[in-house]
Structure P
Amino acid sequence: MKNHLDVFFSSLQRMSNWASQHSLWPFSFGISCCAIEMMHAAASRIDLDRYGCLFRPSPKQSDLMIIAGSITKKMADQIINLYNQMLSPKYVIAMGSCAISGGLYDQSYSIVNGTSNLIPVDVIVPGCPPAPEDLAAAILTLQKKIWTTRI
């Protein structure tokens, strides 16, 4: 026979996961050409608001960071600082080949070769620049991941 507390906490966890899944508040960190595609995804044709994504201007109000573009070594400390200020649980999407692996500039002395070298990345969106539809698909992938995660 199943314990009634297990049923209660399981239901509470499912409700919490559902709420987190449908209320992602991204903090956009648009650095280069991928930022234009991220803005396009938030505009009327793709409309990330349908998925519960409301862009926030402050990391203290956000639980998702979308890094769109190449990261210079000067910006690395600021990205880590902003990530640490975000609400928990926090998620990261690396958008574009520059954010994933350094892209065209991976041999440069001033570019970080991948966001995952700085902070943990949950979903990557490949492309140079990726289409806005790909970012919407990444949001849906992240929502599925949140639904299956135990808090």
Structure Q
Amino acid sequence: MRKFLVVLDDTRECLNAMRFAALRAAHTGGGVIILSIVPAEEVQNWIGVADIMRAEARERIEAHFEVFAKWMRDKQGITPELVVREGDPVAAILGLIQEDAEIGVLVLGAGGEKSGPGPLVTQMSRNSGHLPIPITIVPGEMSKEKLEAVT
């Protein structure tokens, strides 16, 4: 089964990336992997403190994930899979793509700010010529209706 890999973060454009991945998976009989990355600087190296910070980050991620997962299950019939990694986002994405041969498309949401589409879209676009899978970049400002029409 082909899986759509989408990154869960706190950005507004994440919502459209999630919608796109779920809609495409539902229309093509695929699956969705939701990857959440805890930046290395969020987890300190002090004994005990790092474990508490990891647990708090995991709880926050799981609560955020469950909102998207419920929508995907209820509206699209898709049960997404959650993967949580620590460290550099690009390395985490590339590592997961290498580990799971069923991942067929990376879906990213692009911000509409004047500063550009966002750091992750910019970094992954630079690597796009060397990726084993295509990237779909979903505009964060695209309406829900337009998004549904193109999927």
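No lab work stands behind these numbers, since they all come straight from the coordinates. Being a predicted model, the structure only gives us computed values, none of them experimental. Cβ atoms are built from the backbone, for glycine too; each structure is taken alone.
For the structures shown (P, Q), mean count of other Cβ atoms within 10 Å over residues 62-69 is largest in P. Between structures P, Q, the greatest calculated value of relative contact order in percent (Cα under 8 Å, 6 or more apart) is seen in Q.
Can you spot which of P, Q the value 2.5 was calculated from, given it is distance in nm of label points 7 Å out along Cα→Cβ at positions 14 and 142? Going label by label, the one that fits is P.
With semi-axes √(5λ) of the Cα gyration tensor in Å coming out at 25, 18, 16, pick the structure among P, Q it was computed from. Source structure for this number: Q.
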